[in-house]
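Following are the structures in question.
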Structure P
Amino acid sequence: MDDWVADLEKRFDPSGEQRGMSTGIPSLDRLLAPKGLVKGSLFVIGARPKMGKTTLYGQMAINCAVREKKPALMFSLEMPSDQILEKLVGQKSGVNPSIFYMPATDDADDQYQGDYDGDFKKAIATAGRLSEIDMLYIDDTPGLSLAHIVSESRRIKREKGCVGMILVDYLTLMTAEKADRNDLAYGMITKGLKNLAKELGCVVVLLTQLNRELEKRVNKRPLPSDSRDTGQIEQDCDYWVGIHREGAFDDSVPQGETELILRLNRHGSTGTVYCNQINGAIYDTDQQAAAAERRGREQQPKNKGGF
């Protein structure tokens, strides 16, 4: 009881050190309130390819480093570190990362479809600020293992005194221990990451690729059971968020319209958050208007062909 009272007092300390982490997406943070992302938790993001997993992964890392002022450790098995950096700078500055591949020619504004000089200066300034903060760590070691993540995370904890988030992109690209079945092998990884979150008092964010079978359903919004070779993930995670873009399946829906579907929350409520993806970044939107628009679309009769 004494330990609980002491922890309660720390929770209301003005420094906020004992409070939960934020995601950087205001509407998602409101859904997670009042606890936020509880430290010691495993937060899983599941989606099919090109839905925005890496975008959310990057945005949460930036928020941790810049707003929370805590180390964010990004382990990337899918994207090299230079591409991740470009994506992070683009997200933080609001600049399309394609600008880094366009030379400063006379027709740069036309090619870029915007203010090339202004946006380039903004992006470079943002890169400088992120470098000064010195809270972002990117490790793109191919085929990295759980042991590698644990070792590096402990090292950063010793050097910095704390870790805010450990982010892994993504589960089934990791080197797994030998087991009779893939789900058992990856289950050992998810359990190990959950234990690491508890040990370091941080949040571990784990991305997982979902089975393509979900695309055969009428309602293609993801479920935890869609995780490929990762049946253990539902038991180990504290939060499970699925990312859905209806525009990926229906050309009449704007491509950037996105749903973040909180299917599992062991510390509070579940629900759907609406947002927009623009130039590789996630932006909040009017939740009531977005929900009403979705309901309106779903109530419209589907065109089955003919005249």
Structure Q
Amino acid sequence: MQIHKENTLNVLTKSLEAIVNFFGFILAKIPHRCFLYAVDFFAWIMRILDKRRFKDAMTNLGIVYGDKISQEDKKIIIKRCYRNFSFILLEGIRVVYLPRAKYKSRFEIIDEHYILDSLAKNGSAVFMGGHFGYWEAMATILPERYRQCNLASLGRLTDYQAINKLIISRREYWGVKLIDKKGAFKHLLKMYAKGNALAGILVDQHMSRNEGIEVDFFGKEVTHTTVASILSRRFGIDIVPVFIDFNTDYSKFQIKFYPPIKTKNTENYESDIYEATQSQAKLTEQVISANPSSWFWFHKRWKARYSHLY
């Protein structure tokens, strides 16, 4: 019985991989304008089938902006959010089939000296980002630039082994180790203890209070991961923020690095962690405020204090 179950799972995994790879190959070969038709079609399907995300995004926009922007403007942002999400998913399955040089040519890199200086000084660093723009490029375009480091990214695995295998294989294709968010901290500690470590952490999702601390985000309290802050303090390394935005038709991307955040190491541990974590939240807020349409508004970001609104 167990063997039969394992064989069935293997067949499903290989079938899913074959289907995804087939569509990825096709999407990589068609002209960009045709790819955009696929992006728009998939976004339209999601808007029809996934009304819950619309409600959550509208709640978030209400929390942040209230009546400062109209309902129509909020709907425009949400529509763009569906489109961005569609692009992230479809680009993710086709990217391994895109010509490498052509793919790299779509990126503009600004202020990379922040991460280069941090690595030269300390050997290791922490990438801090958020679900903003083309965030997946943190694990596709950036790794080859820092091959001297042991590279990893945090991600949430699903309950389905076939999907997990696909997610992990995509990360490993670029030379990046995927660390499941569940139980990630102990793996990160071992990784950074060895030196020459560089892990990417997205910091803009809600989490339980026993996993993080409360900070101010757009004038409201939210829970925020402290992982980057703790790693910075324990190993004396920089947290280097990086956000990757895109243009309207996803043909060009801009990778922008920001001045490092470094956790203090005083006798007041809680204060040190809070200050560094609040700095991460504040920068994320500033990046989102500059271009709200590029943020992933679908997460229940303010759930800790406003769960009744979702």
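Matching task: 56, 50, 49 is the computed value of Cα extents along the principal axes in Å. Pick the structure from P, Q. Please list the in-between numbers first.
Values: P: 70, 49, 43; Q: 56, 50, 49.
The structure behind it is Q.
Determine which structure produced the value 16.4 for mean count of other Cβ atoms within 10 Å over residues 80-87, calculated from the coordinates; the candidates are P, Q. All intermediate terms of the calculation are to be shown ahead of the outcome.
Details: P: 16.4; Q: 22.0.
The value was obtained from structure P.
Of structures P, Q, which gives -12000 when helix-only ellipticity at 222 nm (-39500 (n - 2.57) for each DSSP H run of 4 or more, over all residues; to 500) is computed from the coordinates? Walk me through the numbers before you get to the answer.
Values: P: -12000; Q: -16500.
Going through each structure in turn, the value belongs to P.
Figure out for me which of the structures P, Q the number -0.98, -1.47 belongs to, where log10 I(q)/I(0) by the Debye sum over Cα atoms at q = 0.15, 0.19 Å⁻¹, for residues 72-231 alone was derived from the coordinates.
On the way: P: -0.93, -1.14; Q: -0.98, -1.47.
Working through the options, I get structure Q.
Laboratory data are not the source of any read-out in this text; all were calculated from the coordinates shown. Owing to the predicted nature of the structure, the values given are computational and were not obtained by experimental measurement. Cβ atoms are built from the backbone, for glycine too; each structure is taken alone.
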